1. Starting from the value 4.1: which structure in 1, 2 was distance in nm of label points 7 Å out along Cα→Cβ at positions 283 and 563 calculated from?
2. I have 15 for relative contact order in percent (Cα under 8 Å, 6 or more apart), calculated from one of the structures 1, 2. Which structure is it?
3. Name the one structure among 1, 2 that FRET efficiency 1/(1 + (r/R0)^6) of positions 83 and 291 (r between Cβ atoms, R0 = 35 Å, to 0.05) of 0.95 was derived from.
4. Work out the source of 44, 24, 22 here, i.e. which of 1, 2 gives that when semi-axes √(5λ) of the Cα gyration tensor in Å is computed.
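Nothing in this text is a laboratory measurement; each read-out follows from the coordinates by a stated rule. No experiment lies behind these values; they were computed from the predicted model shown. Cβ atoms are built from the backbone, for glycine too; each structure is taken alone.
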Structure 1
């Protein structure tokens, strides 16, 4: 039995019909139709969908299509009650005495925990503009300087740098977070044509609030934009320019901590009787909890009702006010979302996530809230909190491991060893496990990231332009929303997060990898024009050591994607199709032999 012959379901619209229209989620109390595709030659006698009704397993018999001569596919369908806000389900397949489970992580022949069950959520989905878009991440200090930047005085805390200076990136060098290159928001506005050339339509900047660092994750206030970036007026100009193009803009908010120079913290530290004292976790001796031991980043106490009202709840909160004119943000990326509201025995993380989303959508019905989560976001993203997460574990690390240059020093966050190099079987196993654990909707609404301001650059990980373009192809064709870190598209390098924050070489365009830039632009165009890439399911067609292939299936379109990390022989058994896009000059035949890394997209 080939991969394409195996029983398949993934929770996308081909396989789950809510009865409320294409790509429309069900409501609690609905009966949805679930479908499983099998090979007509597969001798399945019976099939049930098993759900957990208030945590008790319940089985519903499914109906298989009659066998028809000459038809290679047989469909099974059943009705699933959406009883809980997030309903879990799996399928039980019987072939005589043989029994198998079909779960979100694939087909298994033994009893497994519910962790990999499929999930259907009755909560509203991420907005259409988000799921259909391409995100472009900008680290303002290193992106571009406007002429006005030359007139601004350098603050006392900063280590001034010229645009062509080398980045200080040693982890324990105290100058690293203080090195200031002076990029500003008007510089971003002046280079939106480049963002358009990449093919992105959602601008996401790391924090713009004042903070005594180049990264600004140690905010001293949430009430205004850093004057070093041009102040409130520059942010409003950027927002207007973005929206005039029909694009969207996201802010970056630290709900887990403030800086130790923040006005709230200074009042709290100076006066034990100050109302702001409850905003933080002080003990009787005046010591306070921090983010990962950094005294400059005191941790916020979301157990304080006053803090929540000021930060995340209601129209007067920080979350709400920046979504209104003149800034008109379309949503937030929430920094350290995985730790927000969690400290020892305290865990109000879900309450915080719900409050942020509730407040944001009260201001803008189509607001988007994405959580930073660099490992396992299971359980944090299938409800009414974060719409999705930055999918490092479910996308970045598996792709890095498959495409990594053995000589690359790059490491995933916090690991004591470099990223391992693994084969295509390990890649697919990891992707399936994470898709099964997170669920289809959270996977499709998460960010596909090849790197960010916190990680090594993808070019450094993979070591070549050709393999980099294969990585970009996976980023744009796998389920999820591509997030491009500014500079990836031209081949910038970096061995870790701080080193990856190299200034954009606008005045050295001759150094750009323009072929890779063209690949990003082409991938963005194809994704924008392809419902299968934006909303389609995922069915694996081939898995080998150096090559994988998969179908993206939508009711209106099916695409075949083939990715190779190295040259290899032809791949047999793939469906025929017409070449839509290749990341290099290749033989257009489906599955043809190639002599190097390449990714192709064919219509089927």
Structure 2
């Protein structure tokens, strides 16, 4: 909201108690995140902002006696696309969980559809009761070692900084380009810096010197810590540390070991990538707060991390606190310890109650044909999926680490027949394929995955971070071919196949990443997918589709697969699948 003389006058009149507020929340136990104390006072709201905290009268009033009032939660880093629903439906899921503001990085859809994707996310997030602030995708493609659907240079991104909801440059994951002073990367960093915008980091696996490089470049955040020691290293260097709890990367409990009263003000919560079913069942940032409290963090400190810390990290001067001049994004809680949310107010309006939207947000824009028709590849057959291991009995294998997006690079004996790799259920060795789906190059990267747990069948998905080619894994070529071709035929999505039969599927026609259906319908489809995953042998100790989606991301250690081939993240080079005998 732009401040005018009339708006300022109205606020002053309410603050001075010359005029009644639009709304007064009375008798609540206000959690003051500045002083970390609880104060029982009224909150006066006018034009969606807080005019005063004290004793007030209003045209309307809400009695919050015995309840706690806290600021709306802020998600410091999230990809809406990972929920597999559009922004309006995402809003309908997270707002009842108390999330009133998000820092969204649309690099998933940008990797598929370029500026068309960014434009769609901006338009689709207008006029919904969730503040969607955008960080521009800095690395499209993520690396030069794969093929994405688009390339975004500084000249493509720069005009977006004029948009009022674009607040910075999204996660810089191409560390080599920063380290080597790549001219294009320097252009992006310069543009963001000159406009006073935030710059997010992505410091997966970086050592102390790598953090020095990022901080020197003006990169101030990281959400890729997986250990307490990594978190402390970043805090000591002056970074904001984003404590992540998503679907694939569940790092929060470990990272909380680094948090104490001396450093907590540099910590905030993020979800990064979280699937729809987990958002519905667990929650969003409210879940992070609950976990933190359960791990012994003081409830008010945990709330501070979810509100004021995130706001200050991104320079949001009117968010993150309950104080005069701040936006009236408020949660009324029945319990501080369990974060039981009764009511959610956005800009002074009641938008959710007892876990339900008062009036669901509606999508106000249809995705254009260029985004709907995002699959550009030919059908494949089993001959396209053969891994030649002539002269090798051992192979470089990607081993899954459950509930982590990092993988382990191992070398194991494999079954070879007629010079070709054969999947082996006893050893939990399945075939993995990544197929370029944007430009019909015909590129197919092939590898071996251990730990996915499929006994009989195959799965395929067009959600494959960050280039979002088709990624598929299975125990036999017949089912793999069926899964891949079906994913192509439905213009993108997730599919489970066994014995040539489609057991379950979820069409994702919006760039192959999101459904155009309501979140309840999508969630029902996800439940059917989960049943099918159990049918083909997956233990469900981790989400196979979420795990699969990160196996193609060549900026996360140790071993990944792109459409060009097997990729060693430590050396930043492609390697052969087969390991030649030293004899």
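1. 2
2. 2
3. It traces back to 2.
4. 2
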